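The following blocks contain the structures, represented as structure tokens.
Since every read-out is calculated from the coordinates, none of them should be taken as a lab result. All values reported here derive from a predicted model rather than from experimental measurement.
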Structure 1
Amino acid sequence: MRWVNLGPAAKTVASRSSLGSLSTRMIIAPKIRGFICTTAHPEGCAKHVAEQIAVVKSRGLIENGPKRVLVIGSSTGYGLSSRIAAAFGSNAATFGVFFERPGEADRAATAGWYNTRAFEQEAAAAGLYARSINGDAFSNEIKSEVIAAIKADLGQIDLVIYSLASPRRTDPNTGEVYKSVLKPIGSSYTNKNLNTTTGVVNEVTIEPAEGDDIRQTVAVMGGEDWELWTDALMEAGVLAEGVQTLAYSYIGPEVTWPIYKNGTIGRAKEDLERVQRALDAKLAPIHGKAWVSVNKALVTQASSAIPVVPLYISLLYKVMKAEGTHEDCIEQMDRLLRDRLYNGKPQPDEAGRIRVDDWEMAPQVQKLVGERWEDVNTENFTTLGDFAGYQSSFLRLFGFGLEGVDYAADTDPAVGIPSLEK
């Protein structure tokens, strides 16, 4: 990100933003540090949201789809795509909860902020209700604020999607701060890894969990907060008869199991499934249902931080694109709602989970990815993997690399979200 040098004779570009503060227009470029991008582009994020909406609208309306939807963690990745799929696939009124940083005169907002602004603008243009609350979704205060808003505006909710991804969580009752870790359990783990900055295939060793790493990771990424949300919503009477609630998970292939399925994050996902069963019992009196949906490996802000996974994703993309079965977040969430949750055919597996990772885990796909995993190195990676696709997907998360956006033009970083300005 850099300032625009207008020169002494140029017109001023300082203006009042929709946040009410004096803002300076600027050119925003991607700044990547490791597996994160510290900048985001408002027009690029808007274009990305518009493209997702177009995918959903091209598939027509979801018959018997949800009409009043709460998405907890609605600003990026699967949560954002879930909100888009519900709104533009089912004409649903949507309520979104997230924790994002607004822009300032000299600093871009987070991508989730710009995504939500774009979503609300598109929803308003389509005549759809959309309201958002920005704050710590783990807190009792935000839960109470959301419930009050639902009562005032919608009355009840018929679909609750829980899609929070955070490295830490403050216990709303005790104040203890939990921190999650991505570690194997029992012994260190060494395997191939992709340096996403250089494209070098190297080797990484991850030391095992110690102390209370497992407990802390489960507290952040497990099902406790999903259950607290459901309990609060039920107690307030804002869950409609027949309500469904979803939380998202991942299993993946054996090559990732030591760091994922059998690691600390895997223990958290096991807890998510424990809570799903508990919620089924709690929702039974109102004929509700809780689900855990196992989704495909995709480039998201969360997955980019997990060692080994970016290399696997790059190989997977190459195979699935060649097969014509590749999906991004929006195709996954549209298929989840359209073909599983609201057509009467959820197709749960033996553990009761909905599997929309089925195309990823198809035997022929996994066989080819596994063979390439054994062979891949820095020299042949561009042939065996889709690094360009990985990089493109990563940049698009932050609004960069989208066609039709003038990234050389100055833009206002301090734009607001309509429902937060009322």
Structure 2
Amino acid sequence: MTNVYDILKERGFIEACTHENEVRELLGKESVTFYIGFDPTADSLTAGHFLTIMAMSHMQRAGHRPIALIGGGTTLIGDPTGKTDMRKMMTAEQINQNGEKFKQQLSKFIDFSDGKALMINNADWLTKLNYIDFLRDIGVHFSVNRMLTAECYKSRMEKGLTFLEFNYMLMQSYDFLELSRRFGCKMQLGGSDQWSNIIGGVELIRRADGKDAYGLTFKLLTNSQGIKMGKTVAGAVWLDPEKTSPYDFYQYWRNVDDADVEKCLGLLTYLPMDEVRRLGALEGAEINKAKEVLAYELTKIVHGEDEAKKAQEAARSLFGGEKSSDNTPTTEIDAAAVEKGMTVIEALEAAKLIATRSEGRRLIQQGGIKINGNKAESFDSMITADDVKDGYILIQKGKKVYHRLKVR
């Protein structure tokens, strides 16, 4: 059987590893318990999380045991990584509610039956720590000078780093130690922005308990320009269908840049790499076939085959020239609003197709908005009852985004 380290490397996951030769040998000879942490700062996982979930899935398929660590305790502190300002403080109740949502979503991708994987909340031990004991037993192993060289802290030094946030690395490192002691966990995996925190845990286990521990980081989900993927005008691309509909999820991946198709196919689908490379090598208009495969396969994994088919059919019907589809994203509006007349800007707001009115005016001025196939000429153009066709108003934004307003 192929070593999972080689699978992750070939598919483009691996950014850095603490002990590459040892890790590859370990993953080839025994079932390894490893963990990935998820701080529940929102009520849904995102497309960015999905890359690490796929890595977790590949590891499990190769016979290793994942621990999904819900950060009920660390979220009370807040990870300063990648942040220019301190995170907004959340209540324990908010964190617990979000953590439950994470558990439900993760269970769709990872098999937690019969001990094949574990889901643990670090609040179980972090909220019970005695501060003096923690400083004596754990803090003694950390050098402040070295911690300040970590990128997650350096980037915050000018604006100010709170002592609260400064503790985050110790908390996450202690998580690894606790999981090592409780469950024999030998590896921590995470995004490349977590490298300093992961190193902290590896070194803590080696110093405190004299045991081997390893860290592995993945490349962040970025486009060919180095910009994080999984963001839209409306915000993050969520895994929760109530926050990002399966159609919008499909469309996001259908519209990625040509240069990012092969990378996304490797990281975010289970397609064999020979097929990934074949699709990634398509050129010109043919690359759109690869984008369709990417969008379909990814939507199928996240939302199921039925929703993937619906999203694909809706996209094909709209882009094939049809003006409506039962699977097109739809928002209900009150008939009274249409009867008295609503502006195109108001219609765009109702459909949540714009973040601001100025964005709507710009799109209309550039000819990027159509109502029932007719270009909106000005931002104060009115939509009336005459524009309702079979109970709907169809809005087109640019070439690829469609949305229906259902008048009730």
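What the table shows:
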{"item": "Structures 1, 2, by relative contact order in percent (Cα under 8 Å, 6 or more apart): label with the highest value", "result": "1"}
{"item": "For 65, 59, 46 (Cα extents along the principal axes in Å, calculated) the corresponding structure among 1, 2", "result": "1"}
